[in-house]
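Okay, got some structures for you below.
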Structure 1
C-alpha cells in the first residue's frame, strides 16, 4: 500500500508513503477530475517520491481545475514537491503534522487524514 484515497463531501483526502507510480496515481487523478471535487487534502506519511510523469499529471489537473490543496507533511522531500507545485501554479497551503489542526479544513476531513496516516503506522511503514 502506497496511497490511500477517501472523500468527505466535496473534498478528496489522500495519504501516501514511498515511491508512487502512475498506476498508483490514476485513481487519485480520477477522483480529482470528478466535477464534485472542490478541495484536496494530501498527507505524506514520511517521504513520498513522485516521478516527473506523476508530478505533471497532478500539477496539470489541479491547476486546470483550480482545486485548492492542503498538503500535510514533515518530509523535506515532500516540501520540495510542494514548492514545485506552487511554482507550477497550483494553489497549495502547506502544514506540518503538528500544525494541521490550525488549518481551516473540516474536522471530519482532518479525522479521515489522521486515520489514513494511521494505516501506514499500523503497517510499520512509518513511525508513530
Structure 2
C-alpha cells in the first residue's frame, strides 16, 4: 500500500465523520425548532381557551378557572418584549381572577377582575396571532 492511498483513505474517513457530525447538528436544530413551534402552538391554544372561558356576563364567573400550564412551559422561549409583556399581564390578571374565585369573593371586585382578564387575554391573543 502506498502512502497516497493511505492519505486518501484517511481523508475519506475524516470527511465521513465531519458529514455525520454536521448531519447530527442539523437534526438537533430541527428537533429544537419543532419543540419551540409546539410550545408556541400550545400557548396560543391555552390563551384562546382562557379567553373563551371568561364570560362576558358576570353571573357565570364562578365557573371560570384560568389555566397556565403552557405559559409555564413556553416562558423560556424568546419573545418580543411587547408580546411577552402582554402575555405576562394576561396571566397575572388571570391569577388575580383565580384568587378571587377560589376565595369565594364575588361582587364588583370579581366582575372587574374578569373584565380585566378577558381584555388582557384578548390583547395577548391578538399580538400572538400577528
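Odds and ends about this structure:
- Ranked by FRET efficiency 1/(1 + (r/R0)^6) of positions 33 and 65 (r between Cβ atoms, R0 = 30 Å, to 0.05), structures 1, 2 are topped by 1, which has the highest value.
- Given 11.3, 32 for Rg and Dmax of the Cα atoms in Å, for residues 25-96 alone, calculated: source structure among 1, 2: 1
- Structures compared: 1, 2; top value of FRET efficiency 1/(1 + (r/R0)^6) of positions 17 and 81 (r between Cβ atoms, R0 = 41 Å, to 0.05), i.e. the largest, recorded for 1.
- For P(r) over Cα pairs in 10 Å bins from 0, in percent computed as 12, 31, 19, 11, 8, 8, 6, 4, 1, 0, the structure of 1, 2 it came from: 2
- Source structure (of 1, 2) for helix-only ellipticity at 222 nm (-39500 (n - 2.57) for each DSSP H run of 4 or more, over all residues; to 500), computed value -13500: 1
- Comparing mean count of other Cβ atoms within 10 Å over residues 41-48 across structures 1, 2, the highest value is found for 1.
All of the numbers you see were taken from the coordinates with simple rules; none came from a lab. Nothing here was measured: the structure is a model prediction, and the numbers come from that model. Cβ atoms are built from the backbone, for glycine too; each structure is taken alone.
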